[in-house]
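Down below are the structures I want you to see.
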Structure I
């Protein structure tokens, strides 16, 4: 859900508004893709 929330404007994120609390612990991204939580990296 954090990945989806990162795509939304802040007012629409609800309980997922604090992206700094998000983790990627159980996610594996295929080659050529990446996290929506890593802005500007």
Structure II
């Protein structure tokens, strides 16, 4: 039981990490696009 719970916790933090990375990437792309747009 404890091992299974631990695995779920690991998957959870991994998923959170993945989402955080995706959001960071989106953020960078958006701010880059906005900067490009404003400079033109």
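Only the coordinates and a few stated rules stand behind these numbers; no lab work does. From a predicted model like this one, the values you see are computed outputs, not experimental measurements.
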Revision key, fill the gap. Calculated from one of I, II, helix-only ellipticity at 222 nm (-39500 (n - 2.57) for each DSSP H run of 4 or more, over all residues; to 500) reads -35000, and the structure in question is II
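If volume of the Cα convex hull per residue in Å³ comes out at 83 when worked out from the coordinates, which of I, II was used? Spell out each step's value before the answer.
Values: I: 83; II: 22.
Computed on structure I.
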